[in-house]
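Following this line, the structures themselves.
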Structure P
Amino acid sequence: MTSSIRGENLLSLNDLDRDAIVEVLDTAEAFVEVNRRTIKKVPALKGRVVASLFFEESTRTRLSFETAAKRLSADVLSLAVASSSMKKGESLRDTIATVDALGIDAVVMRHQSSGAALQVSRYVPHVRVINAGDGLHQHPTQGLLDAFTVRQVLAERRGAAGVETGSELFEGLRVLIVGDIRHSRVARSDIAAYVALGAEVRVAAPGTLLPEFLADWPVGVVDDFDEALEWADVVALLRLQRERGSGSFVPSLGEFTTSFGLTVERARRLRTDALIMHPGPMNRGVEIDSLVADSAAAVITRQVQNGVPIRMAVLYLCVAGSHGGGSQ
């Protein structure tokens, strides 16, 4: 376990202890102010080069990372995988070597294979590698931005600045993660973040969408979804990932919605101050009803907004953090 990502790779939240996670959240807090300025730019990574390599498409994550890098004044190299040499049979190692030869300081990488980011970090140990999602393994910045969003809302409610409260807001917090746990790297990253910060996490899903080795996870499995909704302070819904085969694990989308969808009727069971979250993109009418997604309890838009300051914080700490200096 590491206590800081300063000058290090970010491959998995399982590698980070509470101090490391709080450091990222605190750093992001400073960058929230930057993103409110008329000119949303700081020179923190001026002269640095960040390569954006998305071998698996994700528009919102890629745009968020590239926006973050540009607001830190970094130069961004964005690889269009559909037209890249990998489509012609070039290996991942050779592709990374080619990009590295252009002179890069960091790689933000998404790949369909679990462990791909770790492998790249071994190919180019002098380059900081940031995992933007690898297979069924991890999506670290999504876990960080989800935790950041929760901390931000709770701090606002208590009239306290997030930086001052650290991780104390998570002590005793009850988080329910619902949906396709088996195929979700977001679930794995969220669990790592929330548990490290002191929250209690439970999961709810059809048995076919639970991982085979869930006994090794630091979570509880709920028997009654409706009762669990009354228990939770935070309800984090997951998308049914049909591109990863989740559709074959449930009899029908309608049956999933009936059993585990957050319908209008089910939302009435929630505590009055409960938060509703979703990493997006949403399947409206499947895992969440449109009226619920657009309700005051939902912080889904804020999650998207917080993607930029969190990724600014990660890039800053990983690439320039070891060299000191402020974020302003």
Structure Q
Amino acid sequence: MGATVIAQAELVPPWGLEVDPIAEAHVHVVQRGTCWLRTSVERQHVHLGAGDVVLIRGGVGHSICDNPKTRPAPYKKVLNAMPHRLASLPKSRAHETTVVLCAKYLFQHVGPHPLTSLLPPLIHLRAHEAERHVQLQLLLQLLRHEAIDAGCGTELVVPRLVDSLLVFVVRAWLEGQPVGAGGWFGALRDPAIAKALSLIHGQPQSSWSVEGLARQVAQSRATFARRFAELVGETPAAYLTRWRMCLATKLLCETDVSLDEVASRVGYETAPAFSKAFRRSHGSAPGRFRSLAREELEARAATSAPVARSMRRTDKT
């Protein structure tokens, strides 16, 4: 995680928020009223009611409107104008407003995030589905209080709550998927494949082979390879390489360790061998990638700012 933005907005009709796809993920919770969601992937409008929770994957632009016929505008412009519209709203029309809690995720990872990129474009938990998950409901209550009335230590509390929100929404969605579905996340429900993934994640520097991983999970090579590919969506070797490259990009972006050290930590015997694999994966040499990535992160940090009085940005330390 890099930074998060949390907002609670009370919206006077007609209204329409157009959200760009820059963030790695968005979560919206309808607290009161109803609205309509449309994504750049699924052009049909989805009706959202009070208590509904949606998670939108990074790279997917979307809009939320009071009515499908309302033309959306950039969300910053709409939210900046909303306090004045609320102040001038007659009391007799107060019940017409919609209250939405929003969270936006800006990860430190450069490029598509390796986990959120595996999610479907839209996860929609209807109110009756979200209500079945006690932890999710308790977390939403805490976020509502922090969004309305920030207290001492909010800068520390909110980022961790919003991190947890992403986890609980994905968990609630996954529990509603049939066994064998859900992609990489669903693979974690298979004990043998989950153990293999844990070994790869915990010891990426080891010389893992399909045979070695199969022995560790007490399966034949053929059974393990077939099951891994079915659930994870790629071969063990391809997953291991991708995981090593993810770790390498993190080391290149966040540390000053040498290429020899990076190579050793992610399972390559020499820097040249690592550089060749990295160039094949990312299209550039590790040193060049490090320079460009740091420039991008610095530019992103410089342009990040609150977008409205109803929004509060909290950076992670």
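Bear in mind that the values in this text are calculations on the coordinates, not laboratory data. Please read all numbers here as calculations on a predicted model, not as lab measurements. Cβ atoms are built from the backbone, for glycine too; each structure is taken alone.
From P, Q, which structure was helix-only ellipticity at 222 nm (-39500 (n - 2.57) for each DSSP H run of 4 or more, over all residues; to 500) = -14500 calculated on? Derived from the structure labelled Q.
The value 1.3 for distance in nm of label points 7 Å out along Cα→Cβ at positions 265 and 281 was derived from one model only; which of P, Q is it? Source structure for this number: Q.
Given that mean count of other Cβ atoms within 10 Å over residues 129-136, derived from a single structure, equals 15.0, which label among P, Q identifies that structure? Answer by label: Q. Given a value of 150 for volume of the Cα convex hull per residue in Å³, point me to the structure among P, Q it was derived from. The value was obtained from structure Q.
Can you rank P, Q by FRET efficiency 1/(1 + (r/R0)^6) of positions 57 and 201 (r between Cβ atoms, R0 = 35 Å, to 0.05) and just name the one with the largest value? Can you show the working numbers first?
On the way: P: 0.75; Q: 0.95.
Going through P, Q one by one, FRET efficiency 1/(1 + (r/R0)^6) of positions 57 and 201 (r between Cβ atoms, R0 = 35 Å, to 0.05) peaks for structure Q.
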